[in-house]
Structure P
Amino acid sequence: MGIQRCHDMTFGAVPVSSGVRFRLWAPEAPVLTLVLQGPQGDQVLPMTRTHDGWFELVARDAAAGSRYGFQLGDGLRVPDPASRYQPEDVHGLSEVIDPNAYHWKDEAWHGRPWEEAVIYELHVGTFTPAGTFRAAIEKFEHLAGLGITAVELMPVADFPGRRNWGYDGVLPFAPDASYGRPEDLKALVDAAHARGLMVLLDVVYNHFGPEGNYLHRYAPQFFSGRHKTPWGAAINFDGAGSRTVRDFFIHNALYWLEEYHFDGLRFDAVHAILDDTRPDILEELATAVRAGPGHERHVHLVLENEHNAAHYLERDGPGRPRQYVAQWNDDIHHALHVIVTGEREGYYIDYAEAPLRHLGRCLTQGFAYQGEPSPYRHGEPRGESTRGLPPSAFVNFLQNHDQIGNRAFGERLTLLAKPQALRAATAVLLLAPQPPLLFMGQEWGSRAAFPFFCDFGGELAAAVTAGRRREFANFPAFRDPAARERIPDPNDPATFTAAVLDWRELEQSGHHEWLSLHRDLLALRKREIIPRLSHPASVDGHFRMLSANALDAQWTFGDGSRLTLLANLGDTPLPGSATPAGALLYASAAHDDGVVPPWGVFWFLERTP
């Protein structure tokens, strides 16, 4: 029959022996009623106010599958903020879900060590033509055969409409109905585990989306008057009433890890999670995960943090993460992007001078910015020292949803860089000790755009479209209003359709070669690199510049072996280069007479005697 999994929480609707227990925190609501949809019409049942703003009711007529909502004193009906499913989108009634109805088949699964991570980021709605959880499962054999070990889903929490990147979610416990039901998402995780794939989920705890969030009507304490984010009101993690707010998000993290058996979470833009208390919410949440599901199996918590706050990545003596296992390293993306495209606008200005030096520091020390002033931020210091952190603390990537989609037209590197430059950067990415991340379709050189898209209505839709185009007004190419009008309308269904992966590209000339390159490099990584990462605390790295466009980097592992990268990431040959010691693992071209050709990448390994 399989096993059952349920996260026990005080929020929301929970089936019990006498019906369903409903609970809502509504401190500003003088009265509250439960609306229970039935075949004879809606029942409106008064709820009991208990303590600290909580309302509760056990409804005997409710069961799994029942539709329900809450009605405020002014007659407004709202969904459950802890709804496990929203069959009628964010403004509709919620559905009671029995977590124990799904029987898991992965009882033997305990996860995989982080050092084995090769991450594949995907957006469920555009990963396949069908755009569902079930359809994604059909591509897992492809991913396993490629050498992927971890699938990372962009946010799936319920958002308004049928199309969204996921960062406008407003009901964080409910998988969006456009992708399928809760049991479909559980089946996705189950199927991934059967193929040896970890599954990570991107979660957004820094803001709620602009449509469908009703919390301010009955629990304004969810939001802070002291802090602001780029997306509106900050979430209240440190003011009056914040204990319940903190519990809400801690439960959400545990819910995905326990009830859905995810192997980890990626936390979006934590620099916008503003909390002056100690321990802060990130520290408290990590502690709860380590003491809970992380105590029994491999559970990996990954940050996105513009501030490069390395203290969250601290290791203990044996090299185990105390809180967070890794951070997405934007620095290495930006350095590589400047190198292969020559672009210098926006935040790329921080890497325009000596991009190879920034790359070398990222490869061997983690962040490029560890407290140095940032020109893009008008000289403000950025980052903290990474001393003592292993390579596994930094997720490397050439592309991801942000770095593609935040461009005006959502172009991939296949349209921005020369093939030889992109091939060289790929060889650096996939064999470096840091865990690499690929964005869906990158492995075959997909040319599909990934523009920003959403599905808002009315005035909000118009405001989002205008705001999107206004973002690019300071770029020379878009200073002309007519040029900005060519930027795709995020609300146009055609913008979403353009982002759907075309798997038929795999059959077209040129794409198979890209796929073979990725497969070969990941097979080499599995055979030669990953086994040497089992003692992460003992990896020691350093680099030296050979020219403005060339460097070599070395890593010495705990077993005494040494990995060396020799890379010429420019258009001119590098003469007079000595061949590093060790066996040649990979060569992008011939290395004759001490001359490293343009865009030449070579990896060498000195094995222990």
Structure Q
Amino acid sequence: MSGKQRRAAVHAAFAKALLHHQAGRLSEAEALYRSVLADDARHADSLHLLGVLASQTQRHELAIKLIGKAIEIDPRRAPYHSNLGNTLKEQGHPDKAVVCYRRAIELKPDFPGAHSNLGNALRALGHLDEAVACYRKAIALEPVFTEAHSHLGIALRELGHLDEAVACCRRAIELKPDFPDAHSNLGSALRELGHLDEAVACYRRAIALKPDFPDALSNLGIALKEQGRLDEAVACCRRAIDLKPDYPQAHHNLGFVLQEQGHLDDAVACYRRATEIKPDFPDAHNNLAMALLMRGEMVEGWEEYEWRWKMPQMIRDRRTFAQPRWRGEGAEGQTLLIHAEQGLGDTLQFCRYATLAATRGLRAIIEVPKPLVRLLRSLSGVDHVVAHGEELPPFDLHCPMLSLPLALGTTLATIPSAASYLHASAVPVAAWRTRLAAMPNQGPRIGLVWAGSANFRANGRRSIALARLAPLFGTPGLNFFSLQKGGPAAREDFPLTDFMDEMEDFADTAALIANLDLVVAVDTAVAHLAAALGKPVWMLDRFASDWRWLAGRRDSPWYPTLRIYRQPQPGAWDAVLAEVVRDLTTLTV
């Protein structure tokens, strides 16, 4: 065979291999690529596509070797670098993938696929704003790039721009109605918006288009969990795992549902399996942390809880300072900035650690939401309280507030649990004492809170429908006061005194609570406030409790005056309220 004939045969074999590859006949394609390379070991396109095929069949090390050889032969081919990036990302190296995608773009700036792939890698690294810019560039280059629209939707959802995320996913579906990934991604955005029925329909559509779609099955499981359909949710997650046993998200989601069912040990096993498969999986580590803390295993729990800072919703709130992070080392005489994170209740619970840090010889400054500033000035050992957004005074070290238990080595036995560590100001306390003494009903004074902030995803499960409170008012001789700020108002026929319009911040509410005998509240910031003031608190808790209340306990090691009334099964508020009514009768005996 002449050289020309041999080249023609190689070309024909490569063309035939490419057709097999595009049609999904991977074994036939692989055999032909190898036959081409047997005749021409430096056939870069065959090396490249054989590497792509190896990546598609999960042989990532081989893929990297083959595509790397192709790049050595022809280093100026942008698709080679982009596909090497894809393989590295699949292998769990998004940082290395970024380098490859940037090289591909350097070689071919108008390469929409490389821009979109770079967005995927940056999103995996938590660089969401940069990822969004990459997807937008890909779409500018190719307006009908369906995958880029869908991935842009994911990134916008993770940034919290949910309406924009929905629009992007809908655009992807408009371009390609039978695109299962876009339907699944739309479902996730709708789920975060609280549109659960629509989300479930989207996931089911994705599964109808692609029955062996573990992502959509796993996501459907979470949506069904949020609808309270826990057995169906478990079945979906297990089906996803059957299809893809090494799918960490499905193991994580199964753990999430099992925890909601009260199967805490099984949930821990699922989270651990997810992190075994994917060690760098922040959500699984974070939920493992909360499950361990709920079991009272605080040494490992606090360590795992540090993974929260790698979660997308926390990355954008992470504070960066030139000063070093304090991790519990000796630093007597230095100034420590403790900055609040997450919710008002978290701040009320964990601000106590500022006092503990002060006993170590540190000068403690705390930065907290403005509604807490006046109240937290009563915290022992704290030098200065700053509102979020105000200029910070000089400091030497800093620590996020919920990282202090780790820094200070908190175990179940060493939780700082003073009977009261916050205090209402004497003047407004006296003023309320005078006002309440003038009221006609002088029976025991009970404060009530029945709903939390609507911004909290689990608010529907932790809040109580207002009509269900009616049995509480049947106990004669009690004097009820609303402590509900925002949310559903009390019914006019309820014997409930409401001064909350007069409350400007938590210091005002604390002065009123100081004059009450008991606070009955769902799991909200007011429950933390009353307990931190040392007031008796009966907390009405959902079945799948928050980690801080621990499993199987009626008391709290965090608050000596708090008693927990927990649902015996999901949604069983009537049983909780019946127990509260029974115990309220003891107050008037």
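Observations, loosely collected:
- Looking at relative contact order in percent (Cα under 8 Å, 6 or more apart) for structures P, Q, the greatest value goes to P.
- Source structure of the calculated read-out (helix-only ellipticity at 222 nm (-39500 (n - 2.57) for each DSSP H run of 4 or more, over all residues; to 500), -16500) within P, Q: Q.
- Here Kirkwood radius over Cα pairs in Å, for residues 344-543 alone was derived from just one of the structures P, Q, and that gives 19.3; the source is P.
- Which of P, Q yields 36, 25, 23 [Cα extents along the principal axes in Å, for residues 104-191 alone, calculated]: P
- Among P, Q, structure where P(r) over Cα pairs in 5 Å bins from 0, in percent, for residues 112-375 alone as derived comes to 1, 6, 10, 13, 15, 16, 12, 10, 7, 5, 3, 1, 0: Q
- Answer label among P, Q for the case where mean count of other Cβ atoms within 10 Å over residues 128-135, calculated from the coordinates, equals 21.0: Q
- Comparison across structures P, Q (criterion: percent of Cα pairs over 39 Å apart) gives the highest value for Q.
- Computing distance in nm of label points 7 Å out along Cα→Cβ at positions 352 and 504 across structures P, Q gives 4.2 for structure P.
Bear in mind these aren't lab numbers, they're just calculated from the coordinates by the rules spelled out. Quick caveat: nothing in here was measured; it's all calculated off a predicted structure. Cβ atoms are built from the backbone, for glycine too; each structure is taken alone.
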